[in-house]
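Multiple structures follow.
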Structure I
Amino acid sequence: MATSALPPDLFDQTTIVSLLSTVAILTVAVTLSRAVLDPATTPGRLRFLFVWHAFDALVHFCLEGGFLYHCFFSSVPNTNFGSKGEYYPDAENYLGTSGVVHGVQAAEGAVAGLWMVYARADRRWAGADLGVVSLELLTVFVVGPLAVFACYDIAKKSPRANIVMIILATAELYGGFMTFCPEWLVNNINLDGSNFMYMWVYLVFFNMLWVFIPFYSIYVSSADIFDAFKVRAAALEVKKVE
């Protein structure tokens, strides 16, 4: 996946709107944190993790939820695409159908356009890849609600937030591995890293967020749990002395 010159349509209107939508989601997450968290009593690390989990939930529900919708409910005859190389084919008997293709490639609208932009770097997202759809079902219906739960616990200052964030971070890391490991095993046949934008912005930056931040979340949560054990151990020592 050696880099080369940028394609001429790289910064078209759809691409710019798609990138701005991510900024808008982040803005909503930051605004929400300011509305529900007390800056005087909420440590900076927890404010950051609240914003992250709010952003995470919104991405899962709004963007990936839209992707899933099109994978199940948007389809067109595959003859509409001409040669087979112009689309991402359905798996055999996907949803009991044949002769059609599903996914954002078969749809119109803002969400479909956003995912078609990303599909320039990873073509699996244009259609209904079985591995991707399976992971997104868990992401939207399990991980998304868990992220909301984490925000709730952080806002309520519940120690349960540590457990929720560790579970959530582990799920995110596993999901990321299972998204890309199949490609690594077949020499990245569906990935296009031919230019800086596709390789380092779409494939690396946007995906590595869900690697580094979950590791940080585990670090923060684990440190708090370890501190609690230290406090309990110290209390037991005091009781022994008494």
Structure II
Amino acid sequence: MSDVVVEKFSDAGQLVDAAAARLVTTIVDAQRARGFASIVLTGGGTGIALLEKLRDAPGDIDWSQIDLYWGDERFLPSGDPERNEVQAREALLDHVPVDPDRVHAMAASDGIYDGDPHGAATAYEQLLGAQAHGNQVPTFDVHLLGMGGEGHVNSLFPHTDAVREEARFVVAVTDSPKPPPVRITLTLPAVRRAKEVWLLVSGAAKAEAVAEAVGGASSEDWPSAGATGLVATRWFLDTDAASQL
């Protein structure tokens, strides 16, 4: 069973600073150990703030030796500002020398999977398999996650087929309670393929979900409870988010 580490910070800014510093160290350590790092990105205010912070990361990171994936994506046209990929490019990827072939974005709704989110999900699952060196999914170094007030992570919402999925690693969501309704998401089995899962959470509105997840609640009721790493699960919390622990 992985270690659960809860780190508390006075505000969201300090939370982001700490997570960014640790992520730099994790990437550099992975690259020194085997030549590359593998990171799953997240969207949301805190997740994008973390990427912006990495623009000023020390020169020790070799940006050409990082495989980047996404935990979920809004199935919208390419270039739509609501897409996590677009936000990540504006925050970080357009500013560092990443290898374009190692930036693994999920399909947009106006590409070859126009109107077919299920096909897009299958394609991303196949991409993960092709990157996995004999496994079904790569062993990610870090899977970054934000969390909603009801405990959702990626596009895995309480009491949905997607959060209950046990076999597939990527699925389409066509009835998301949070707009837009159509999305592509990694499932909890895929999240659990990460060595470390990091949950970046701020705000009092999320305190109950934090307490339930850290306390071992059902992942069907509180999806974040099922987001655990192979080695460690790290919660980066501001004071308000940690107020019910």
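Throughout, read-outs are computed from the coordinates displayed, never taken from laboratory work. Worth saying up front: this structure is predicted, and the values here are computed from it rather than measured. Cβ atoms are built from the backbone, for glycine too; each structure is taken alone.
Can you tell which of I, II yields 19, 46, 33, 1 when P(r) over Cα pairs in 10 Å bins from 0, in percent, for residues 160-231 alone is derived from it?
It was calculated from structure II.
Which of I, II yields 18.9 for mean count of other Cβ atoms within 10 Å over residues 16-23, as computed?
II
The value -19500 for helix-only ellipticity at 222 nm (-39500 (n - 2.57) for each DSSP H run of 4 or more, over all residues; to 500) was derived from one model only; which of I, II is it?
I
For P(r) over Cα pairs in 10 Å bins from 0, in percent, the calculated result is 7, 27, 31, 20, 9, 4, 2, 0, 0, so let me know which of I, II that is.
Working through the options, I get structure I.
Quick one: distance in nm of label points 7 Å out along Cα→Cβ at positions 104 and 208 came out at 3.7 when computed from one of I, II, so which one is it?
II
Using mean count of other Cβ atoms within 10 Å over residues 56-63 for the comparison, can you identify which of I, II gives the largest number?
With respect to mean count of other Cβ atoms within 10 Å over residues 56-63, the highest-scoring structure among I, II is I.
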